[in-house]
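So, here come the structures, one by one.
All of the numbers you see were taken from the coordinates with simple rules; none came from a lab. From a predicted model like this one, the values you see are computed outputs, not experimental measurements. Cβ atoms are built from the backbone, for glycine too; each structure is taken alone.
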Structure P
Amino acid sequence: MRNVRKTEEQKRASFCLAEIKSFKSKHKNNEESLKKFKTSARSLPQCIVSDGLLPTLVFYKSKEEKKSVYELLNKWLREKRIINNDALEEIAEADAQILRLATMEALAFGNWLKRLVEVEIEK
């Protein structure tokens, strides 16, 4: 197979799709977990836009039903090398430039997660 270079949008979409499928297979017999995951994923971009990244991170990390989406976003921001460990802790201490970068990336990620969760998780 040849070496294929992907756009950032393709990378986000691919990551989200793989993570949603993984979550789905782990929780296939738990309809309530799937429903909560879908609801949390769908509301992520709007929360970031209306409240800001830091308040959204606090909210998602503090709520058990939203924690899986927080962990996915955290994993993506680590993969993008914006953070090293925990998004909330590191972004709270970061400078304004890192906050803006993290916000833009989290919003782009959230939009893909929202789109793909609609397709992958029925009901």
Structure Q
Amino acid sequence: MTDLHLKIGTPPSYRVDGELKITSGRPLDTHTIEALTRTPLDEVELATLRKFRSVNTSHLIDGIRYRVNSLFDRHGMALAIRALDVRTPQIEMIGFPNGVWEDIVKLGQGLVLVTGTTGAG
């Protein structure tokens, strides 16, 4: 599981291997989503959410970092929560083809952007 999605009018759902799975729970109502949103956000973040319609934050709980995106969609407030590993992966484990990372770290100047596909984290 990578993400937990909570939004008004649908049961909680989660993402596994890129595919969204809907739980058998009851659809969430406005009151529940608003209460759940207040839990991970402080007052400044709540004000940002209201003003800009979206806010991102993170929390470290029991050695696990959680990224929280709170937003408004067409139905109202929604949350997307992702658990992240707090350890930086070894560069060999990231999956660069043909050791290209070795060439990148040898560069003496410039800016190198390493990006992934949407949803890759």
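Out of P, Q, which one gives -6000 for helix-only ellipticity at 222 nm (-39500 (n - 2.57) for each DSSP H run of 4 or more, over all residues; to 500) as computed from the coordinates? Source structure for this number: Q. When FRET efficiency 1/(1 + (r/R0)^6) of positions 78 and 110 (r between Cβ atoms, R0 = 41 Å, to 0.05) is calculated for each of P, Q, the greatest value falls to P.
Given 2.6 as the derived value for distance in nm of label points 7 Å out along Cα→Cβ at positions 6 and 30, which of the supplied structures P, Q does it correspond to?
Details: P: 2.6; Q: 1.8.
Attributed to the structure labelled P.
For the read-out Kirkwood radius over Cα pairs in Å, a value of 16.9 was computed from one structure; give its label from P, Q. Source structure: Q.
Of the structures labelled P, Q, one was used to calculate relative contact order in percent (Cα under 8 Å, 6 or more apart), giving 21. Name it. Display every interim value, and only then the final one.
Details: P: 39; Q: 21.
Among P, Q, the structure yielding 21 for relative contact order in percent (Cα under 8 Å, 6 or more apart) is Q.
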